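Right after this note come the structures.
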Structure P
Amino acid sequence: MNLSLCTISFRHHLHSIKELAEWAQSNNFQGIELWGIHAKHLKDESQYNRDWLASYNLYTSMISDYLPLHLSDKELLQATRELSELGHRWGTNKLRTFAGQRASASINREERNSIVAKLKMICQELERENQFLLLETHPNTLTDTVSSTLQLLEEVDHPALRINFDVLHIWESGSDPIESLVKLKPFIMHFHFKNIISRNKLDVFSPHNVYAAAGSRDGMTPLFEGILDYEEFIKTAVSLAEVEASLEWFGGNVKEVLEKDAKKIMYLTKEINRLYVS
């Protein structure tokens, strides 16, 4: 397994990209998932790029952004090209976004068709750049259930469209993460790992709360201390394919939690590999 830290975990901290790279290198991470706004703010500092990150034995696993599907095709295409350029600079072919801002059950056919057309346009642009658009499985989007996600993949019908499989949000939708993994496996290029202590705390991950500096963190928990059984999930995922995943931690004590979880994942994957070798 290749494991990344998300720079979004440090969104309220005063750390430079250099400090994060040094820390990631020393704490069992192979990659960094760049939050889109962080990549954009580094745009004028040309010394920071793919080669610079490689000097720390790290790579950029993904740039996570929010393409403006609600804007005109012209504006959306411009945003896509800017994100694509950042992907090339940082050496990643994975660009993440969300499939709209409405739940699949509440959107009408015309609105859905509009999003499908925009996603197809983005994919056509990225295919020319040998890049992929990853849609994150997330509430209040067209990938909020496994069935809607599979439908959307069929509707867009483009090889550049893939999935960022957020394990917690899959479970939040009422689906079993392992069964969903099997169904979506041909399309999955990345995973987000995070956990919660109970279902009634899921609102803590609502965008208006999770991005707020003063937002609640009640219910967020280290990966192996929550309601989801990540030992079982990771063992299954690693047995099925090469796994690239990011620890998406939004709570406090960021370095302590990430270090602890990364160590446990490293131990688990070594045990799994030992079993397969033997």
Structure Q
Amino acid sequence: MRKLPVLFTAFFVQHFCAPAVTAQTDNALLWEISGNGISSPSYLYGTVHMICTEDFVTGKQLQEKFKSAQKVFLEVDMDDPAMNMKMMQLSLLQGKKLSDMFSDSDYNKLNIFFRDTIGMPLTLLNTMKPFVLFSILTLKSLPCAEPQSYEMTFVNMAKEQNKEVLGLETIEDQMKIFDDMPDSVQVQMVMRYVNGFDEQKKEFVKMIDAYKQENLDMIYRQIMSSPDIAGSEEVLLYNRNRRWIPVMENAMQSGKIFFAVGAGHLGGPKGIINLLREKGYTVKGIKEER
């Protein structure tokens, strides 16, 4: 359960968090935020929430900027000691089961898939919400057995450096996005993932390649081809970006901050970088040597 916040947002980054190619955004993952009255620069880093160990890199500049910061903000506070309990409570279906949400044929197909491909019977998850299935499917999409998490790495680095870890939103905020979706939409999304699982794995590899190149435009083109994004950009991405800006502004008034969010939140006319620039900040890309 400890991994579920990371895995849930991993699903978001793979399918929904797409930067828009029309924005004037350099290709970089690490950004410096300055100006507009803040006394010292802060830093913004775009993560991919789960990545294979051989592709996991924390470069020299990233480590230096992290070390210079006074506080660390992730999408959610993953250092919260109550996170496990919150996730368990938020993961449970209320008054129904997964088998009530899927047709008999889809549930049977899903059960066979989880038994043969994931290695667990679906009955073990029958009281869990669909986002738990997304989390497991996303993890299984990776071409490695032991992935790394940038978020958990930053949490551990913060502990070693005695830095406070905070969240731009709560885990309740994230879970509400799916809770507000009709059951039929969630079922369709799960079955689309399962039916195209081999293709999903290939797409995940392509996304990681784009991420390693720090190529936000390439990530955009790939993710925007997903049928799941159409018509849901506001609720799945843009509204969250807008809600984060005042939290970031308030934090930056108190000192040097290191922000880390899914890379897809960075670019586009409604992405964090452009929203900060519209507020009067200078946001400059720092190309990391990989």
Structure R
Amino acid sequence: MGVRTSAQLIAAGASRGNIASRVRSGKLIRVLPQVYDDEKPDYLGLCTAVTLWKPGAVISHLTAAWLWGLIEYEPAHVEATVDPSGQVRCPDWIRLYRRTLPTVTAYRGLRVVTIEQTFLDVSATLPKPQLEQFFDAAIDMHIPWGRVAEFCETTGGMNGMTALREQLRRCCPGTRSEPERRVARALTARNFRMEINAKVGRFYGDLVDFRARVIVEIDGRAFHIDPATFTSDRRRQNTLVLDGWLVLRYSAATVMSDLDGVVEEIMTVVRRRRKSINSPPPA
């Protein structure tokens, strides 16, 4: 039957005494005051329970991110927003934020903040390292960058707006691994952008600078283990080199242990190549 209020149970024919008896026998679980379930609810059931307990509540923050599919993991808490006049005392598995309610939509049978508002909410609460990972994984994969940027322009100075604007400037969507993401982020932090997973002829490069004709490849451990991949990649690299591209390769281990050194070398090589390519030939 799912999560129901005591009023719904009574409307279905139960009495208050019957409800109490079923709770004592374990046939009914009290999830929140006046909210029950036949069995231990899953995370979505807990979200439903919160909105039944606080009828004006709107699912927000990381819980909204989970509902919208922006994150794959279930958050440690159910997070929701209530009116400023509402009470925020609650069990430790719930986090309630008291503020003027933002624009609300309906999704999966629940009242939830819009996907754009979710980005702002998360920006206000997530620590910076986790926030960077969130943006790099979610922007352009689930919602276009421009929609979130437009939301910034039409929304007042709500909590989290500064962090949101920074992430829109710095985000590196499309990276396929954590080492690759870290290199792209470190370059962007130095105002040095390269194209991510860009197409070069019939190939793709992890990071590409078309002006300097430089491709940066970040190799994981599997690259060294699989002979077929190793051989195919060497042929690919030879084709690119013969076509005038410089291919810089770094292992994931090197990136994780010496990120600054890797980034400095990339920037030095790209700048030198740009200057060399743009310089007029000797007389």
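Of the structures labelled P, Q, R, which one yields 20.8, 60 when Rg and Dmax of the Cα atoms in Å, for residues 30-133 alone is computed from its coordinates?
Q
Could you tell me which structure in P, Q, R was used to calculate distance in nm of label points 7 Å out along Cα→Cβ at positions 246 and 270 as 2.7? Let's see the in-between values first.
Values: P: 2.7; Q: 1.8; R: 1.2.
Answer by label: P.
Out of P, Q, R, which has the highest value for relative contact order in percent (Cα under 8 Å, 6 or more apart)?
Q
Every read-out reported here was derived from the displayed coordinates using simple, explicitly stated rules and does not represent laboratory data. Just so we're clear, the structure is a prediction, and the values are computed from it rather than from any experiment. Cβ atoms are built from the backbone, for glycine too; each structure is taken alone.
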